Each structure stands twice: as structure tokens, then as C-alpha cells.
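Pasting the structures here.
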Structure 1
Amino acid sequence: MRPLEGTVALVTGASSGIGEATARALADDGAAVALVARRGDRLEALAASIGDAGGEALVVEADITDRAAADAAVAAAIARWGRLDILVNNAGVMLLGPIADAPLEEWDRMLEINLRAVLSMTHAVLPHLLAAAELGPRRVADLVNISSTAGRQVKRGSAVYNLTKHGVGAFSESFRQEFSRRHLRVGVVEPGAVRTELRDHLRPEIRAVQAERMAAMEALEPSDVADAVRYIVTRPRHQMINELLLRPTEQDD
């Protein structure tokens with residue numbers, strides 16, 4: 001029997017990169033997966049691929065920076081399967097650059113996606129995770145928040161990104177203290193450099209610097225981070241992985 005057989009997971013930002021790889025990994029381990037993102041065409045292709053491999057997936061096209069949309073995404077998964085055992089808060093954006101002359105809309109965007117959407121999704125799914133922990137086949141449930149090495153260290157040129165990822169870590173630790181005795185676990189994954197679309201949204205001059213940095217190392221692949229998520233949610237009921245820091249071997253910062 002696969003370790004997540006009979007469970008349901010919801011993955012945000014599932015249309016590409018870490019989210020897509022994580023959805024595939026959880027489906028491979030037996031979970032039914034709700035795929036949540038804005039790009040419906042990519043979600044449809046991913047759902048078809050999961051189905052072809054014998055899994056089950058639900059497409060939920062949504063902008064989860066809208067609280068009502070976050071609530072609706074959770075409701076769609078519950079309507080389909082009647083339960084939720086795992087939430088992976090993966091959706092995020094990294095808009096780097098100096099504080100001076102930074103476009104405020106970039107700061108707002110990071111706050112909306114990296115923090116507010118995490119809070120909205122967690123709030124919406126909380127009663128269902130608690131129910132799964134009490135009554136589900138595993139008698140444990142999991143919240144996994146995808147953070148970054150930026151949630152552990154601060155660098156110039158990434159002030160607001162650092163703020164959001166440190167915030168994810170602080171929220172996760174308080175969540176752990178509140179719900180651990182109810183067997184609702186929380187894990188934070190903190191990847192270093194990963195080959196994803198995150199850098200595509202940077203301003204051109206900053207994107208060039210990041211491209212040079214990435215070219216100087218063998219970066220992580222999205223599947224590497226998905227393996228970390230899979231490890232966290234498949235631990236025995238008595239074991240919780242609170243933080244998992246994951247860097248490319250060649251990354252020296």
C-alpha cells in the first residue's frame with residue numbers, strides 16, 4: 001500500500017515548478033490531489049498526466065490572493081472528496097531589488113502571495129485538517145509551507161522577500177505550538193537556488209544578475225524540493241519534521 005493511499009492533498013501554485021513536482025510526488029504516493037493555481041490550461045495538462053499514471057486530480061483555477069477564492073478552492077476539494085489531509089502552501093513570488101526606488105506594487109504582490117494567501121489558505125483548510133488528524137486513516141494531518149533560505153538569512157536586495165519568508169517561518173512555529181498535541185503537523189521547507197520560473201518575473205537588470213548566479217552552480221530541481229515535501233508528510237504519526245533546509249551543494253551563501 002502506498003503511504004498516502006486514501007488521503008487528499010491540496011497544492012497551491014501547482015501549475016509549474018515546485019508545485020507541479022510536489023503534486024506529482026504526492027499523487028505517486030497515493031494521495032488524491034487538488035491542483036490550485038491561476039493557469040488553468042497548465043493545471044488541466046497536469047491533471048491529465050496524473051490521471052494517465054493512475055492517480056486522481058482536481059483542477060481548481062483560482063487566484064488565492066482573493067480570500068473568497070481561497071475559501072472556494074478548499075470547498076471544491078471537500079465537495080469532491082469530503083476530506084483534506086495535507087495542504088502545501090507553495091504559491092509564491094520573488095521580486096528582488098534594492099529598497100531605494102523599489103516599485104511598491106512589487107512589495108504588495110509579495111505580501112499578497114507569500115503571506116496573505118498562506119494565511120487565507122491555512123485558515124480555510126484548518127477545520128478539515130483537524131478533522132483528518134482526529135478521524136482520518138492516518139490519524140495525523142500535515143501543513144507544509146514552502147519558504148526559502150531567505151527565511152533564515154537576510155541579504156541586501158531582498159528586504160521584502162526576506163520579510164515574507166521570515167514571516168512564514170514565524171507563523172509556522174506558532175502554528176506548531178498550538179496544534180502539535182492534536183497531531184496536526186507543520187513543516188517548513190527552505191530551498192536554496194531552484195530552477196523554476198520565479199526569476200522570470202524579475203526586472204531585466206536584476207534577472208541578469210540572478211541568471212549569472214544560477215549559471216555558476218548546479219541548482220536544485222523542483223523534484224528535489226518535492227522529495228522534501230514527500231519526506232515530511234510520510235513520517236510516522238509520532239514524528240514531525242519542523243524545518244528542512246535544502247541547498248545545492250555548490251551554493252555558498
Structure 2
Amino acid sequence: MIPLRDNVPRTRPPLVTWTLIGLCTLVFLYEQLLPDRVLFEFLHIYGVAPARFTNPAHAAAVGYPEGGYAAFVTYMFVHGGWLHYLLNMWVLWIFADNVEEALGSLRFVLFYLICGVAAAGVHVLFNWSAPVPVIGASGAIAGVMGGYFRLFPKARVTTLIPIIFIPWIVELPAVVFLGIWFLMQLVSGLAGTASAGQAAAVAFWAHVGGFAAGLALVRVFLPPGCQFCFDPSVRRYDRE
């Protein structure tokens with residue numbers, strides 16, 4: 001399922017969302033300039049490889065520098081290919097502007113980063129000895145999706161569902177789209193853990209952790225006395 005647009009209006013430019021997209025774009029373009037060997041090292045230094053933090057002997061043998069916990073933030077701005085980058089930026093563009101407006105710029109920055117850190121933490125927990133680094137904004141974006149799920153239950157998301165070669169475009173309630181998406185990540189994470197016990201190509205547990213963090217924390221980050229609930233029939237924000 002690919003979201004195409006939602007029906008929640010915004011009343012001011014989403015400056016933080018634009019900045020996040022801009023930073024991810026600059027880092028991704030920089031990656032394209034790196035030789036393969038240098039890029040490999042770059043992804044391992046600035047991504048979160050669980051074994052680097054859970055197995056000191058492995059980290060020393062591979063040659064990781066000491067510490068490196070900043071990677072729990074930097075991994076959110078690193079992507080592994082054009083499709084990875086474009087899909088993440090598109091989903092961020094669809095959902096983040098409204099969450100940013102509801103929380104305010106500073107609160108949204110903190111919310112986004114904390115969700116990303118939580119996503120990486122859950123990924124490490126379920127992939128304890130994996131040597132492959134997790135990279136990408138999708139864990140933090142999953143947190144935004146979790147926040148959107150809770151703040152805008154009445155929103156609707158126009159969705160592209162590819163059926164073999166036939167595109168099916170349907171409008172879904174946000175709670176349905178995001179609920180199905182979350183269940184897909186959870187089931188995929190459980191299936192991967194049960195079958196192989198190894199890190200999957202897609203960091204499903206990071207998505208689960210980010211979404212759960214966003215769902216749990218978004219109300220904490222709302223401005224005092226402000227609880228948004230969008231009603232499409234009046235095209236504005238109402239207080240609950």
C-alpha cells in the first residue's frame with residue numbers, strides 16, 4: 001500500500017518537515033559521490049549495527065571506533081538506495097506536516113528524534129547479534145505515523161494498492177490504512193524472528209518500535225491544553 005495524499009489541511013508551512021527532507025536529501029546525494037569501499041564504511045559508522053553495541057569483541061575486531069552512540073540519531077538520515085530514499089521521503093511528506101502543526105516545531109523535532117531512537121533500540125533488541133547496520137528514516141517516520149493515527153482518527157488517506165500490474169486507488173480511513181500497515185510490520189517481524197533469528201532486509205522491528213513510540217508519546221508532546229481532532233466535514237481543527 002502506497003499513500004498518495006491525505007485530506008487533512010495545514011495552515012502554515014511545515015518548516016521542520018521540509019528541513020528533515022532536505023537533510024536526508026543532502027546526505028543521500030553525498031553518499032552517491034562515495035566510492036563503494038568508503039560508502040560501506042560510512043554506512044557502518046553512521047548506521048546502527050546491533051553487534052557493534054552488544055558485542056565489544058566483534059566491534060573491536062571489525063575496527064569500530066569506541067562509543068559511536070550518535071549513530072542512533074545519524075542512521076535516520078542515511079539511506080541505502082534511490083527507492084529506499086524516495087519512499088521514505090514521500091511517506092514523511094504525506095503524514096509529517098499535520099503532526100508537526102499539531103505539536104509545534106520544537107516539540108515535533110524532539111518527538112521525531114525520540115521515535116527514531118526508540119525504533120533503533122527495538123531493532124537492536126530483536127536483532128541482538130546482527131552485524132548489518134540498520135539505516136533510514138523509516139523508524140522515525142513510523143513514529144510520525146503512530147502520532148498521526150492517534151491525532152487524526154477521522155482523516156482519510158488516498159491509497160494506491162498494486163494488484164499484479166493493475167493499480168487500484170481507494171480512499172481509506174487513516175486508522176484502517178495505518179492499522180493495516182502496522183499489523184503487516186508486526187507480522188513480518190514475528191515471522192522473521194521465528195524463522196531465522198537473523199536481521200531481515202527490511203527492519204520490521206524498527207517500524208514496530210517507532211510506531212509504538214509515536215502512538216504512546218504524541219499526546220505527551222502536544223502543547224498544554226491542546227488536543228487536536230480533525231473533522232473533514234468542517235475542514236478545520238477542533239478541540240476535543
Structure 3
Amino acid sequence: MPSERADKPKARYKRILLKLSGEALIGDGKYGISPKTLVAIAQEVKDVVELGVEVALTIGGGNIFRGVSGATEGMDRSSADYMGMLATVINSMALQDALEKMGVSTRVQSAIEMHQVAEPYIRRRAIRHLEKGRVVIFAAGTGNPYFTTDTAASLRAMEIHADVLLKATKVDGVYSDDPKKNAAATKFRSLSYLDVLKKNLKVMDSTAISLCMDNDLPIVVFDLTARGNVRRVVVGEDIGTTVGKTQTRAAG
């Protein structure tokens with residue numbers, strides 16, 4: 001009779017960075033954090049950790065405060081962005097709590113020092129945590145205003161030498177247009193970095209895409225709301241949209 005270890009699927013990636021939006025934590029609400037959704041996301045992460053994959057995460061803060069929208073209401077952009085960074089720390093602590101209740105060892109590292117609640121971001125320490133099997137959650141973006149959490153995710157992924165950046169969304173990939181508004185929108189199976197920039201596709205902001213392109217870091221955009229999708233991406237199932245040097249291909 002085969003052992004449980006023999007039945008375990010082999011992961012395609014050794015080390016990943018999973019980028020979550022703050023809105024992913026809202027669930028069915030309009031803002032804040034849904035405990036049910038938080039547990040579901042934590043379970044997705046735990047499933048991947050159990051495959052032996054080293055997992056790092058970044059989380060946005062849009063469920064609590066969004067810097068850009070604050071700036072459009074007349075607030076100073078730098079102040080608004082710092083408030084958004086603090087919101088990501090709240091989300092990171094919430095996810096840390098959910099993961100540790102499931103027995104997953106975690107560390108939160110913040111780009112803005114706040115020793116009472118998180119470690120300061122130190123690249124070598126983050127890598128050491130990952131090597132020991134701990135999930136590392138990167139909070140407070142890059143620590144600088146005018147940079148999005150997308151850019152922070154790309155930067156941290158390269159700093160820790162991640163094999164891939166997984167961008168979790170509420171749709172099943174990248175489309176030529178908003179599929180909720182345009183039924184004729186085409187889904188892409190793969191996209192080149194240049195096409196994402198030229199077509200202005202809403203994958204990640206242009207700074208994040210350029211960073212990934214310059215360092216040849218692949219991005220997989222997929223639907224987080226489908227249970228088990230993080231694990232499916234990690235074991236190499238063909239879901240979502242892959243952004244890299246490959247030629248652009250439409251799905252189907």
C-alpha cells in the first residue's frame with residue numbers, strides 16, 4: 001500500500017510569493033475583515049505549506065484604507081499612502097493569527113518598524129525563516145509612499161529569490177476587457193510582459209510588471225475564490241494566466 005508521502009503531488013515551485021489584495025479579506029461585506037474568509041485563505045496557504053513549499057505573502061490594505069482614493073479626496077498623498085501601509089499591517093496580523101491557529105508557524109515583517117507587533121524587514125532573516133518552513137508575511141509595502149503593494153510584492157519576490165509571483169484575484173485570469181461588463185472579453189492563457197504594458201492590461205501596475213520583466217520573474221494570475229486553486233497553481237495545473245517571456249496566447 002503506497003504511503004501518504006508517495007501520494008503527495010510534487011510542487012512545481014520551491015519558493016513562492018503570494019500576493020493578496022486587501023479586498024480578498026472582505027468576503028461578502030463592504031469593508032473590514034471577514035473571519036470566515038480569513039480562515040479559508042489561511043487553509044489555502046496551509047495546503048501549500050504541507051507540500052513542502054516555502055511561502056511568503058504580501059497583502060494590500062484596500063479593505064481598510066486605500067491611499068490613492070484618500071489622495072483624490074484632498075488628503076496629502078504621502079500621508080494617505082502611509083495610512084494604507086498601516087492597514088496592511090492590520091491585515092498581516094489577522095492572517096498570521098489565522099495561520100498560527102492552524103499550526104502554521106509564521107513571521108510578520110514590516111517595512112515600517114513597529115517592534116511590538118512585527119519584525120523589521122531584513123532580507124536575510126526572511127530567507128532564513130522560509131528555509132525553516134515558516135510563512136513570512138511582508139507588511140507595510142516597501143515602506144515608501146507612491147509605491148503600490150503590487151510593486152512591493154514584485155520587489156520582495158525578487159529579494160527572496162522566489163520562483164514565481166502568484167497574483168490572487170476574483171477572476172480566473174487576465175482578460176482583454178472586464179468580463180463582468182463585456183461578455184465578449186477574451187481570456188489569455190499566457191501573456192508577455194511587453195503585451196501587458198502595451199495593452200495596459202490590469203494585471204499589476206506598470207512598475208511591478210517592469211520589475212518582473214527586468215528580472216525574468218513569472219507571474220501567475222488566478223482566481224482565489226475557487227477552493228484549492230493556490231495548490232493547483234503550485235503543483236502546475238494549467239489555470240489562470242501566466243505572464244512571462246512567453247508569446248501571448250488566448251485561452252481555448
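Values in this text are rule-based calculations from the coordinates and carry no lab data. Since we're looking at a predicted model, the values are computed, not measured. Cβ atoms are built from the backbone, for glycine too; each structure is taken alone.
Here are some notes:
- Each of structures 1, 2, 3 was scored by distance in nm of label points 7 Å out along Cα→Cβ at positions 38 and 190; the highest score is held by 2.
- Origin of the value -10500, where helix-only ellipticity at 222 nm (-39500 (n - 2.57) for each DSSP H run of 4 or more, over all residues; to 500) was derived from one of 1, 2, 3: 3
- Source structure (of 1, 2, 3) for mean projected area of the Cα convex hull in nm², for residues 22-77 alone, computed value 3.5: 1
- Given 13.4 for Kirkwood radius over Cα pairs in Å, for residues 110-165 alone, calculated: source structure among 1, 2, 3: 2
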